[in-house]
1. With Cα extents along the principal axes in Å, for residues 59-194 alone coming out at 60, 32, 23, pick the structure among 1, 2 it was computed from.
2. Out of 1, 2, which one gives 128 for volume of the Cα convex hull per residue in Å³ as computed from the coordinates?
Structure 1
Amino acid sequence: MKKFLSLVLAAAMVFAMTACGGSNSSSSTPAAGGSSAATSGASGEKVKIGLSIAGLTMPYYVRMYDGFMEAAEKEGYEVVFADGGADAESTVKAVEDLISSDIDALAVSTNYSEALVDSFAKCKELGIPIFYIGNLNLIPEAKEFMTFWEGTRSDSAGYLGGEWVAQYLDGLNYKKDLNIVQVSLVSDALQQRYDGFVKGLEENGYTVNTINTVGDLTREKSLSGCEDMLTAHDDIDIFFGTAGTSALGAYDATQNAGRTEVMVVGFDGEDEEIQHIDEGGNYIATVCQQPALESAVTVEAIKTVLGGGTVEGGHETPAIVYGTGVGYVESK
């Protein structure tokens, strides 16, 4: 376990610069069923890892994929990839396909862990260890099958965002009663982000009135939902998007309607989010996770387990905030 923790710290040093916003280099999006083959170690035996990540249209998940493939390649692992898509049905199909592919370990990242309980049970029967990337708020029925899970706590990440926004509003001498629209797909993990955001505001002196929840993980539907909200309400203070694409849709709506008094706060730290924040307009902040580091930590855990070692689940990678006028801000 001590060796694993040391290697995790080494991975953190390597991947720290990919925390939020990524690099300017382009990333190739994999085709469903794609793989990267190599041999593992001096024995020449191939280790096959099944990887499913949901939502590769989102830069956050692309960075997670790139980080995983880079770390796996260094270990000489063959990676078989199945895109989990953006819904529970697609996620289940992707994972079931991987289970049928004679894999040695399964790594998965999705907001639909509750839909995968039966698939995880099948993995346990087959002796396939499961490694969950990017979510510590797993339901108990899913967590009981996990060998290792890591990520950023959705609630504490949201809280950090709310805490930062409260401090920002204090500096503006802004009113204490806030009308907020949640821009989000309905899922447990994304709801925890919003709940944490609200708690961060409320524990720092603000009262929150949630007007409605609109949109999903797509920019287009989030734009449409936020346009409807702007038409129906003239007193919105903040759009909070629980994902970068959701928040960018909200931002588009404010720009199209000329409603730049409505602030936008996002989640994911996408490059375009950072760009708009740096412009000094009404996109004021985004909460950032560290997807490449999360993947590197997961691959290290896979290496430890397949080598006969043990790991402990629940490794937390804290979030940071990128805010207007200040850049990156860690938790106090």
Structure 2
Amino acid sequence: MPTPTKPHDVVLTSEAPLWRVALVRVDEPIVVGQRVFCMRGRKGTLDSRFLYYALQPDQVQADLASRATGTTVLGIRQPELRKVRIPAPPFREQQTIGELLGALDDEIVANERVVDTAERLMLAAVESITIFAPLSDLARQSTRSCKPEQFSDCVTLVLPAFNAGAEPEFVSGLTIKSNKFVLSEPCVLFSKLNPRIPRIWNVGTLPAEMPLASTEFVVLTSIDVGTLPLWAAVSQPEVSEELTQKVAGTSGSHQRIRPHDLLAARVRDARELDRGLAGLIVELGRLSYERRRESRLLARTRCELLSLLMSGKVRIADAKAAVGEVS
């Protein structure tokens, strides 16, 4: 697209990772790189926000995939992209669908901002501590694990799930082929892989299903301080900087830390938090948990309505009622 981007323009990847779609949400023009298409609906014919959702149903994604070519890297060319078939209700209906689904996404984005602000405040509260201690004074490592044949239906906490928004995955135990750590109490998961890119997961509430964690994490259970202050202590930049100097492995993308090096790392001593800051962290953690839970419900509703609206299986009036129940 030679002209500057506008809000609600649609960006679609043309090569691996294939068919990922995003919506431009900012007023300021953005620079679109190679290997992506930037699209804008024709005025009065195709609503751009509707287009963003119309590219997501399984049948449209399958159509895109069927048109990919290439031996080393799969990709789609613009002439083939133009042939992809998408749902095409009347323009006014497109606008309504885009607004309905967009309202849910807007709430999710707003929740993400609240969570981000809350986490920054928690980190700042612990950053104010000037006394340091070995992490082993604040946490112990849990190594309890199970073999695949011991799994039932469960919840897994794995690196791809963390990268996709720190949401656990509900899976059948039959699909798991490797050993996992079993979580028996609230904990903090610290990724062993590439500490220069910190992936630190506060698991403050365990699900009813069997909770399992990837062995790519170190499972840290708190000694006296609680998981939120512990998470804030190990999430300070100086911790990752120290651990980056102690990694094992030569490949930059597969360097790992050793659990004993993590436990020996000096962290801000969260036991020194005064009562006011400790209470603030608890309240911020509760707020983050509630907003994440709300976002999961919003996302689930959005996905269900997207499929039903694009297939014409639900009336817009019914969809509006469903949105009103969760927003």
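1. Working: 1: 60, 32, 23; 2: 62, 42, 32.
So the calculation was done on 1.
2. On the way: 1: 128; 2: 179.
Traced to structure 1.
Readers should treat all values here as calculations from the given coordinates under stated rules, not as data from a laboratory. Being a predicted model, the structure only gives us computed values, none of them experimental.
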